[in-house]
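Next up: some structures, all given as structure tokens.
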Structure 1
Amino acid sequence: MTPRTPESRRQRATAVATQLAEIVYEQGRTYAFYYLTLMDIRNILAGPEGEAETALAEAAQRFDGLRRTRNFSEFYVYADSWEQRVAANEKVKELVNELRFTLHDS
């Protein structure tokens, strides 16, 4: 297994935050708060190289704040078919868990 360096965690967290933001954006203005927060997290993570640990800590704090004020359980992906809806929301759940895990290295 490859060691999880701060820089590799930072790169992965940036990709996951970006992917989540894109999903949230597609659901419209109702979820603008989530979108803007995820973009903030992505921007924190995309900062200058060499400061990975600081960026991860700041992004984790912002993510934890999001989870305290508005839990992702309130976010819902709508899709026409039930199967698509279930799959899309399961994907969001997986990405949220991966982002949490990657930011906190737990």
Structure 2
Amino acid sequence: MENSIEIAFNEIIDEQIHQVAYEKCINDPEYQAANTKAITLMEMLRITLYNDEQRKLLNELESALFMAGSFFLEYSYRQGIEDSSIIYNELNLLGINVTKESKNVTI
């Protein structure tokens, strides 16, 4: 059973991943280009399939790949939070300031 701190943390993570980070991602031109290419290729592949069973398998594959990627991204995000103080310290040692108070990354 989760305690109130874990519940609050998970809510913050959900908000950051599913709202803030997602919005930044979908507005990125490189993401848009990659996503458009993936959608186009999946549609091209779907057209070449001969029957409904093959198309169903393709849909299931697409869903499974999406879910696997989602798990990886969430673990990466959580690991980034765990490692954030180490990362900030290492960057500061290199003269790079990436704190929120800083308007720009300084090198």
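Read the figures in this text as sums done on the coordinates, not as results from a lab. Predicted model only: the values in this text are computed from it and were never measured. Cβ atoms are built from the backbone, for glycine too; each structure is taken alone.
1, 2: which one has FRET efficiency 1/(1 + (r/R0)^6) of positions 36 and 92 (r between Cβ atoms, R0 = 35 Å, to 0.05), as calculated, at 0.35? Going through each structure in turn, the value belongs to 2. Given a value of 0.7 for distance in nm of label points 7 Å out along Cα→Cβ at positions 12 and 84, calculated from one of 1, 2, which structure does it belong to? For distance in nm of label points 7 Å out along Cα→Cβ at positions 12 and 84, the value 0.7 is produced by structure 2. With respect to mean count of other Cβ atoms within 10 Å over residues 28-35, the largest value across structures 1, 2 is given by 1. Assign the value 35, calculated as relative contact order in percent (Cα under 8 Å, 6 or more apart), to the correct structure from 1, 2. This figure was derived from 1.
Comparing Kirkwood radius over Cα pairs in Å across structures 1, 2, the highest value is found for 2. For distance in nm of label points 7 Å out along Cα→Cβ at positions 4 and 20, which of 1, 2 scores largest? Answer by largest value of distance in nm of label points 7 Å out along Cα→Cβ at positions 4 and 20: 2.
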